[in-house]
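Each structure below appears as structure tokens.
Please treat every number below as a calculation from the coordinates, not as lab data. As the structure is a prediction and not an experimental result, all values here were calculated from the model. Cβ atoms are built from the backbone, for glycine too; each structure is taken alone.
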Structure P
Amino acid sequence: MTHDTLHPVLAHIAARDDEYVTRLMDYVRHPSISAHNIGIREVSELLVAMLGKLGMQVESVPTKGHPFVLAQYMVDPAKPTILLYGHYDVQPPDPLELWDSPPFEPTIRNGRIYARGVGDNKGQHFAQIMAIEAHLAVHGTLPCNLIFLLEGEEEIGSPQIADFVRANKHRLQADLVVTADGPLHESGRATLIYGVRGMCSFELRVKTAARDAHSGNYGGVMPNAIWTLVHLLGTMRTEDGRITIKGLHDPIIPPTNAEIAATLALPLDLPGYMANMTLAKLDAPADRPFWDRLMFHPTLTINGLHGGYGGPGSKSVLPCEAVAKCDIRLVEAMTPQQVMTCVRAHVAEHMPEVEVIFHGGMLPSKTSFDDPWGQIIQEAITDARGEPPLVYPCAGGSLPDYVFTKVLGIPAYVMPYANADEANHAPNENMQIDLFLMGIRTGAALLDRIGRVPAQAG
């Protein structure tokens, strides 16, 4: 059901579909590629102007990297405060030749807007901005206090966000955090996500001789650098899919009964999922439930294995150098530091000649199913969409939510608005127009529901 205060806001939104689409296309037309530092300053200034026009206190806060856009709208200290997080930077558009229309010339085809960044994340946080604008247009104020934090480096791993949040704790005091990012369920059902996995990236590097050698004259005498890494990697994970790095699993907090029950309630078309990726089978272990794989277990991925000759034909070379790029996804309460300690100890035991190079990491984040804001958000989604969301204990990917749950100490949720096939990070990134408009409705319902709760209830 909708409420007396929400009803006119939704009516205001419904009368402006074409206007919202035009304005979104104007926004995503501006490139903001963090990896290349293209358009970042211009888009941050655009957001400052956009949010300032709504009467928010807003500024572009400089960092050692790209700036954060921080905006606040304070209604009443007795009311709860929601922090909305998003990012205004986008992935590079390459390879350009695979786009059906230019990545920064937004194009509508089949009810979708095609443009780099439209799904990840500009269309989603722009929907939130339009929801704020609608409340202000109808009521002249917001139903709750609001902080908006937009980052310019999410697509390059959020290197500044932890320091920024620590330095600005006093400006980020909120009752909860909501991020509109990522895809809905493939059925189109809304989702509410209570956590994200963390990540740890590293490489293994070995040099066995001064130079590559003739595989006949030196074969069987000179150690092969690639074989060295292959054997080392083989000690880290068994054929049946068990990670064997000693101590890696020690800190893991197992899922609760409620979290397990939530995964069992999630719809799954496994044959369709496998057909979409042309998978003949799932990865090992064969007995592990599907959702458990993405939420409750760490993974060890070999991102790339490089060395020797990879050109056309053959070359009878014995490689002297090899490198393996790897990542490990982390679950609560693993840390990148703990993981790297275990990896280094494992390498020292099995192949001490191999160098381990840490490339950075991100902590996992988890909000308890017992947190009362979760139910309130679910009610808001139901107000907007007419049906409750699917509830995910954790997402398989990584977002910097740990800065909210672990640094600020407040619950954090992810509430996606984009279609499951948004093709984010890929050519022809897109967002369904009806889902963008539903995102505005959902954002409006969220603010309305939060405003109905006394601050102390959070």
Structure Q
Amino acid sequence: MTRAPGIDTKHLQAGMRVAVAVSGGADSVGLLHALRNSASEMGLLLAVAHVHHGIRGTAADDDAQFVAELAQSLELEFSLHRVDTPGVAQSRKQTLEEAARALRYAWFGELIADGKVDAVATAHTLDDQAETVLHRMVRGAWTEGLGGIHPVVECGRGMILRPFLRARREEIRTWLGEMGQAWREDASNQDMTHTRNRIRKELLPQIEGFNPRIAEQLAHLATIARDEESWWDAELARMLPGFILPGRAVRGGGRAVSTRPDEGSVGMELERLRGLAPAMRRRALRAAARQFACGLNFEQTERLMAMCEPAGPKKQQLTAELRAEKTARELRLVREAAGDPKAGALEPIEVAIPGEATGLGVALRLKMEAGASLNGAGRAVLRTPRAGDRVRLRYSRGAKPLKEIFERINVAAEARKTWPVLEWEGRIVWMKDVAVDPEPQIPFLVEMVSDSR
């Protein structure tokens, strides 16, 4: 018989109460059996935790029943948690996947906070790690994103553990099959409208044609990236105090700091910034922006890098509320109150068809298609995103929430507020950096003449 998949026991200790998150799929069922086989030897107290997400109808009911019966057969305590994922997703403007994950981990945190368990174990595998790293590479991740799924995450008084990160998905299925243990298949894993499923079933198999061990290599990359980030975090903690200074410098020494909670600024000495290696300088700039809860993307960071040069720009509007400005001695980041007129006009801009318009950091030109006639409205509207906006992407099924699209193209939360979209006859027909589906066909072309964002 095939040997049981190995589990990472580094963070498991005798007497630890561990809830195994079991969805009913092969990976989680395999993890439950693997941990149970080692529980007596390791002195673990196991329980089974299952989340019913309120989606997939009777299939989800059958999953819950399957896991309950599995727990009973193994003489383990079973906990069922029911949530209204569709309702939460709608209220929070999240995708179903985002809401489901948030609800799961919120419950795991509650189990730990209430003292019911010391840790929750999830069944992420080496294949999941590879898919996560590749997914983030496709979306455009910083090094911290390439760290992928962490083996252990501190959660209050306990931990979220991933003991199966070295195990392969096929290895688990083979082992379960040989022991005669059934599992449940989630039909949504076959839905190719989900990017992760396309990566799993289309992209990774193609890359395996170049390197059959690509999954292992991506998992190794994640390990390296996590260790690199740990080192950088220590370096930043050592260097940043006294480097990023609150407020603005004033004559005679000292600094003036805003007393308004929705405003603020920080400054960094230009000479010290210029003396840093590019890798450290980028991290320092991004750390400064994070003080205002702003995660800079690569393009925004490079604009700040350019400002550090003697001949670089003196002002940049990074987001609707965050701007950068340069004095003779400092580079400053300034957060302005929402609605401050200096932050730039955010009112919708009408665009004649054909015609041109400039606003929200872009200049657009609308040109009629050859032989086309304008049977609908003769004007479009250049505007910022609104709650409930959805866009149909080229080569995808159905319209998607803007939040999901922003995550795909790695747009920081603050930048999303002023991201330019063009609306015509009630639908978004153009969006910066996004290939919008042309169906139903529109009678004009949208050309971005310039981009100063």
| message | Of the structures labelled P, Q, one was used to calculate relative contact order in percent (Cα under 8 Å, 6 or more apart), giving 27. Name it. | response | P
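Starting from the value 2.4: which structure in P, Q was distance in nm of label points 7 Å out along Cα→Cβ at positions 112 and 416 calculated from?
Answer by label: Q.
Among the shown structures P, Q, from which was the value 2.4 of distance in nm of label points 7 Å out along Cα→Cβ at positions 16 and 424 calculated? List each step's numbers first, then the result.
Details: P: 2.4; Q: 5.8.
So the calculation was done on P.
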| field | Structure (P, Q) behind the derived value 4, 16, 23, 23, 19, 11, 4, 0 of P(r) over Cα pairs in 10 Å bins from 0, in percent | value | Q
| said: Suppose FRET efficiency 1/(1 + (r/R0)^6) of positions 40 and 152 (r between Cβ atoms, R0 = 25 Å, to 0.05) works out to 1.00; of P, Q, which structure was it derived from? | reply: P
| message | Among P, Q, considering only mean count of other Cβ atoms within 10 Å over residues 24-31, which has the greatest calculated value? | response | Q
